[in-house]
1. For which of the structures I, II, III does the calculation of Rg/Rh (Cα atoms, Kirkwood Rh), for residues 75-162 alone return 1.05?
2. For Kirkwood radius over Cα pairs in Å, find whichever of I, II, III sits highest and give me its label.
3. As an exercise: relative contact order in percent (Cα under 8 Å, 6 or more apart), calculated from one structure in I, II, III, equals 7. Which structure is it?
4. If helix-only ellipticity at 222 nm (-39500 (n - 2.57) for each DSSP H run of 4 or more, over all residues; to 500) is calculated from each of I, II, III, which structure is the one that comes out at -500?
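Derivation of every value follows stated rules applied to the coordinates shown; laboratory data play no part. This is a predicted model, so every value here is computed, not measured.
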Structure I
Amino acid sequence: MTLAELTLQHSRDLSALEAWHRQRLESLEADRQGALHALAAARPPLAALDAACADAATVRDNALAQTRNAFEAAQADARSTRASDLIEAQQGYLAADEAADGAKAAALEKADADYRSRLDEIGRTLTLDKQFAARAAAFDARRKATDAAEAAWRDALQANRAQQQSDLQAALEKERRLVEQAANKRDAAQRAADLVYQQAVKLAQTRLANALAAVPDAANVQADFGARRGEIDRDFQRREEQLFDAFHDALKQIRT
């Protein structure tokens, strides 16, 4: 058996043992409740415990429902905010592209106009023997201006796309952050609701114990089931220790 297989088997054995422990305790608790209900004087405080626990559960469940609703609303708001941010970013991106297209068209138009103006000037001011070189220089200047306009246009488009990607990431990150904050609030509210529930149940159990102390034979029932619970817990602890000892022995065999 490999280490992974051994560890998996040990985890399964522990889970099975814990399930057995829970089942034994639940069965014992059912028997204890039955024995106490058999005592007529114990029934009213037991009913009071059940009612208090039910009320506490209702308060907890209502609080949990409110936290879930608030979280779902926060998620919807975060999605809506992200969509609005992306729409705004897309509009800015399209406007930036249009501006880059306009700047390119204006630069090309200027380059053509300058070229034509220069040719006209060459034709009017230079002799024929000098016009060839001047025309070539004018053409080269036009080509450089055109290349510069194209390069500036490509740089602008690339910058626009980089900005669009940045805006997209920012919108997604903002949504994630808003949802995370909402989840933290939800979890904190759920923990608070659980704590209030546990405190209410604990208080009800304390009141029950005080009430049962005045019920004849209830103390004997409590003591008997307390002893039986102790036996179950000790049996569980003994079996758990045996599982860990067996696991450690198996580990030694693998390593040797």
Structure II
Amino acid sequence: MNKESQLVNSAKSFFNKSLYKKSLIALEEVIEINPKNSTAFFYMGNIFHIKGQLGKAIKAFNRVLELDPNNTDASISLSVILNDIGRYEQAQEVFNKANEKVKNAGNGVNDPHINKQFSSKHYELAEMYFSYNRFDEALFEYNKAIALNSDNLEIRIKIAKVYSKKGFMSKAIEELRSLKSENPAFIQARIALGLLYYSSGNTLEAQNEWQYALNKDPLNTELQMYLQLSQSATETNLGMA
């Protein structure tokens, strides 16, 4: 193994241990030996991003893409930073280019690591659309996100919320019922389903969902609060009858 490879391995090891200063020193040595080592620039970009030095991070990721235009990890990292600093159109352009490369890469689209990163980006876009009440676009992006990363069950709760916002309460309930059946341990599905029931006036069904979830997670203060509020409301209504 030559010195360049040894330094890259050392830099990666330091990075994984969060020893960023030592990693950066090793990476600078790599670049002195080989100014075209894209891996070195990629790790430098990540270190600068972690340290909040976003200008340097952008330069590093751009350098990676100059040297290796097919580096989707660098494209996604760059897109996230640009999005964070408000350069939304540029961020979307970088993301779209990376997305097209993955689509055209054949087997690349099946890479779980890449898929999860793209899923995260679609999720970000969906959240933005949702915050501006652009529900159709939000639903489109949430569906893309869940297709790329089915392990992120929170996305399905978001999909149900979009349905409820659009007035499709039965579809929202159906989504959450399916989610809780497929993932019994995921109590957030029951919490969300209880909220839908409660907002629809089905207090007893809401309480059933929350009580089941509380039995599984007895210290959950959110569930305790929902149950207390719903029980107080039921008692008030009965007292007024």
Structure III
Amino acid sequence: MAHDSNRSGLVRLERGALSTLAPSTTGWKTIASASDEGKPVSRTVRVAVSRQGSESEQLSNIRLPCGVWWKLGSSVPWVGEGNAQCNGALRFRFGSGAASRTLVCDLASGEYVVPSCEHLYVDAVRYTPGSDAAAIAALGLDKPTEVQAEVSDGAASDFTPMICTARSTWGVGGADASAVVAVPQGAYAFDLYSDSPIGDANAFEVSPPGALRNFVTQVCQPYGPLPVVSNTITVQARGAAPSAARLVFFVR
């Protein structure tokens, strides 16, 4: 028995209150859904993000980072330290029967493939860790964001990777500072990138697994994304007050 009345939709997301480090539980808006009892199939979700509904202002090349606002044990949220930081997230709630999963990723246009499921809900949210309204307006991020989504059966052969980006909360701090960050659900790999000019960036040790990301000497050992082997990641800065850094998780 199929229930497909909401396979496409559009929601309007406001910037939200400043200095907000996590989306509110009531801030999520469901855009589209699909339900086919007894017929689990892969789904493709086509998402378009735009300002004020204008095709000319589509944010196809702009990604509102998801951030990591949830905590696990001694972990800390990495939601962004910039005064103009604006975040957003897509959420996919899906499953079959009583089993269900949730995946979150950056709010960005694309075609996302969701594994085989009977039911699927596609949600979106915006929230604003930044505190400078003028700087946010100068970037055009104070405007409402419209998000359209359409669910179709089957997996697209050319799909958009689910990426969960989290800027560090480090702006000031002592030498050799460290942080523990909780891993998103469904993350299978991650890497750490610098948000600062190379000459001013720090060296970081990341574990597990053990890895070095030295953005001064451009030495990365081992090179490339690292496998997720734990439910938390420890980032240890080596040197002066840590510069901003960006954790990127690859999700499926």
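1. On the way: I: 1.36; II: 0.97; III: 1.05.
This figure was derived from III.
2. I
3. Numbers: I: 46; II: 7; III: 25.
Clearly, the read-out refers to II.
4. On the way: I: -35500; II: -26000; III: -500.
Matching structure: III.
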